[in-house]
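What follows draws every value from the coordinates through simple rules; no lab data is involved. Note that the coordinates shown come from a computational prediction; the quantities given were computed from them, not determined experimentally.
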Structure I
Amino acid sequence: MAALVCREMGWTWEQFQEQPSWFIDVLTEMFQAEGEHSKKEIEKAK
């Protein structure tokens with residue numbers, strides 16, 4: 001999960017570690033919601 005957050009945010013490992021855990025949790029929830037939304041849009045297009 002950390003690697004995905006770093007990739008999406010353009011962060012290094014050190015920058016990731018500097019973030020408060022609550023912020024990482026919010027980002028993770030946001031990425032999951034975006035993924036679910038994209039999946040629904042793909043299903044609609046079929």
Structure II
Amino acid sequence: MKIDFKKSFSKDLKKINDKTIFKKVKAVIDTIGNTPNLMEIKNGSLGF
């Protein structure tokens with residue numbers, strides 16, 4: 001799946017100083033990006 005971000009979201013990502021939070025956000029974005037259909041994402045599979 002192709003993901004586009006608003007410039008403001010990209011700027012906000014750059015402001016994250018906590019590496020743990022950044023890694024979690026990146027993992028969620030990667031999971032969504034690698035999923036052909038949002039219906040295939042199961043509850044809890046994003047690591048929350």
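For the read-out helix-only ellipticity at 222 nm (-39500 (n - 2.57) for each DSSP H run of 4 or more, over all residues; to 500), a value of -27000 was computed from one structure; give its label from I, II. The read-out comes from structure I. Source structure of the calculated read-out (volume of the Cα convex hull per residue in Å³, 74) within I, II: II.
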